[in-house]
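Enquirer: Listed next: structures, encoded as structure tokens.
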Structure 1
């Protein structure tokens with residue numbers, strides 16, 4: 001059986017996976033979570049996981065008209081009770097941000113998907129477009145190739161469900177992995193103008209693959 005480890009880059013260096021546990025942090029899918037924030041004060045890298053009151057205090061500053069790209073992305077590292085910032089995530093032309101590390105071959109190409117819940121059977125959340133996948137706030141881009149050329153204001157693919165236009169092929173469409181390997185992607189959240197309660201919606205992000 002091939003195992004997957006999701007890693008986040010906790011540095012400002014746009015370089016491949018190295019020094020796991022310090023530069024790159026492994027995500028525990030059973031306990032850890034991603035936090036999207038304006039950042040500042042206690043909601044910053046290396047601080048304890050904040051209370052709901054602190055998260056509200058440093059919530060993303062929304063706009064009545066224009067969409068807002070979430071500026072800060074954190075891993076809530078449950079084992080250490082610390083925030084670890086994904087410093088290159090979001091609207092940046094960066095390649096080595098999130099890494100999906102496989103310890104063996106896969107029989108299908110790994111895909112990045114977003115769903116309402118762990119059952120992965122609906123995409124009705126406003127954050128996923130309320131059933132219209134193209135309107136999803138969650139955007140991603142595969143950066144596994146050496147030169148993804150995202151640009152400084154990249155658009156990405158809206159993630160919602162498993163439709164071919166709303167998933168990311170993490171091996172850039174090259175198919176299943178023939179052995180162990182690491183695939184990369186970047187991710188951001190863009191909240192529409194006039195939306196007042198984005199924190200009410202907490203879709204899940206999933207990496208889907210099969211093995212022989």
Structure 2
């Protein structure tokens with residue numbers, strides 16, 4: 001079980017570190033109806049991870065250890081390809097001349113999102129390759145359904161921690177947190193291009209290291 005926990009921590013932190021998850025919840029909280037929209041965003045992300053686990057369990061749960069292990073190896077190669085692609089895009093952006101600072105158009109789009117749209121956006125947030133990798137680790141463990149549900153809830157909590165913490169802080173202290181979020185949003189608007197480049201390089205490197213670790 002310690003190996004399962006280690007794998008879930010690695011894959012969960014990989015999902016939590018995704019820049020679009022962190023930036024998305026900050027922008028939703030700093031806009032109108034921030035709390036209900038961000039909760040819907042979290043529910044969408046949770047739903048996505050539950051569905052991915054259900055698909056992995058339905059596809060490989062009735063097999064022995066060999067089939068889930070083979071599938072996990074395939075997921076690791078997919079992670080490596082994804083990480084290399086993100087890293088390549090980030091390095092390409094580093095070589096481009098810096099663009100003039102401007103407020104990106106997508107900021108206003110996020111501000112106009114309603115609760116159902118925030119839920120739909122949340123469905124797209126968890127990295128599906130890392131989510132499938134963690135789900136397959138739970139399937140491979142071959143534990144009782146109640147234990148599997150507990151492991152899945154832990155995996156979801158780890159994976160969504162970077163989104164959950166700002167939402168909880170906002171719910172407990174909305175006025176103080178709102179002023180901080182407004183400053184973060186303004187900073188994101190001014191430096192969105194540079195932030196995206198650095199996050200692509202960092203996140204791509206993280207996924208590559210994760211994949212190499214799984215393959216060795």
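Enquirer: Using Rg and Dmax of the Cα atoms in Å, for residues 3-122 alone as the calculated read-out, with 18.3, 56 as its value, let me know the right label among 1, 2. If you can, show how the numbers build up before the last one.
Expert: Details: 1: 15.5, 48; 2: 18.3, 56.
That value comes from structure 2.
Enquirer: Thinking of 1, 2, which structure, once P(r) over Cα pairs in 10 Å bins from 0, in percent, for residues 91-146 alone is computed, gives back 16, 23, 27, 22, 10, 3?
Expert: 2
Enquirer: If relative contact order in percent (Cα under 8 Å, 6 or more apart) is calculated from each of 1, 2, which structure is the one that comes out at 47?
Expert: Computed on structure 2.
Enquirer: Moving on to the next point. Tell me which structure, out of 1, 2, gives 26, 21, 16 once semi-axes √(5λ) of the Cα gyration tensor in Å is calculated. Walk me through the numbers on the way to the answer.
Expert: On the way: 1: 26, 21, 16; 2: 32, 22, 13.
Structure 1 accounts for this read-out.
Enquirer: With helix-only ellipticity at 222 nm (-39500 (n - 2.57) for each DSSP H run of 4 or more, over all residues; to 500) derived from the coordinates and found to be -500, which of 1, 2 does the value describe? Let's see the in-between values first.
Expert: Values: 1: -500; 2: -29000.
Label of the source structure: 1.
None of the figures in this text is laboratory data; all of them are computed from the coordinates on show. Since the model is a prediction, treat every value here as computed from it, not as a measurement.
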